[in-house]
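Undergrad: In structure tokens below, several structures.
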Structure I
Amino acid sequence: MNPFDIAWIQIETFSHATEDIEKVKSLLSKFFSFDISFKENKTHGHFGNEITIIKVELENNKTIKNFINKFLELADKRYLLDTLERRVDEDGVLFVRMSKERVYNDDFTIDDCGDILISMKFVTYPKSREKVIENGKLLFGN
């Protein structure tokens, strides 16, 4: 396990048919200081428009640690700390959203209506939402 007790991280967003998918991928790349691979899943919207869901999954301790270090440089840690309890579910997953448009402009403001979803699965033994929140406070309190 990595020093953050995080089992996996997923970053995902979508690309509408009218968007340049490579530009959307480059947005997600801003969260990484290393090469990543993207998973793509094509689907259709309510009116038949094509949508591509783009996802990056991290499960390797080294890539998780590298992502967290970069994320801590970019994110508003104070805001994360202030809103941490409402961002953690009963399974120990922390959810953070950001706007594609803002990230495009190098603004990494947390936006609860944003279309980039970052999910981090914290692991505690025994399983405890309270312990996850405690670990999150330690992580984002630095």
Structure II
Amino acid sequence: MSMQATVPADAENDVAVAKVDDPVMVPGRRDFLKYRELGVTKASAGRIRAQVTSASQGLSEETGWHVHLCEGQFVYMLSGWVDLEFAGGRKERVAAGDSIYIPGGTPHNETATSDIFELLEVSVPADMGTEVCDAPD
């Protein structure tokens, strides 16, 4: 069985190694969080983004309803927890060792977090936009 992927001619398309003792910190969506880039964005020519997000203080207020402009977002909780709300009144607590996949364009609201948490977030594509949206009925 053969698998081929189409890669732009100018793509990095290289192995990415991120060392914990030499983190690459980048700006992110929220000022109170820290974002560690794992090198996947550059290595995949923007097809995938992988970051470790950490907090040293809990969420002080809900993020508000929003959608991400992407194909999908995968989150794996390394420590702590995050509470999410979805349409239809669905509420999920994603705790250490849990994961969640959120398809792009899915309205959601982060309602609470533990005081300290760390998560791995992967999005496709790497350039994931965020737009505020109305709360669902």
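Each value in this text was obtained by applying a stated rule to the coordinates, not by laboratory testing. In this text the structure is predicted, and so the values were computed from the model without any measurement. Cβ atoms are built from the backbone, for glycine too; each structure is taken alone.
Undergrad: Can you spot which of I, II the value 17, 29, 34, 19, 0 was calculated from, given it is P(r) over Cα pairs in 10 Å bins from 0, in percent, for residues 38-93 alone? Don't skip to the answer; put the middle values down first.
TA: Details: I: 17, 29, 34, 19, 0; II: 15, 43, 34, 8.
The read-out was computed on structure I.
Undergrad: Tell me which structure, out of I, II, gives -500 once helix-only ellipticity at 222 nm (-39500 (n - 2.57) for each DSSP H run of 4 or more, over all residues; to 500) is calculated. Present the calculation step by step, with values, prior to reporting the outcome.
TA: On the way: I: -10500; II: -500.
Label of the originating structure: II.
Undergrad: Can I ask one more? If distance in nm of label points 7 Å out along Cα→Cβ at positions 22 and 54 comes out at 1.8 when worked out from the coordinates, which of I, II was used?
TA: Numbers: I: 1.2; II: 1.8.
Source structure: II.
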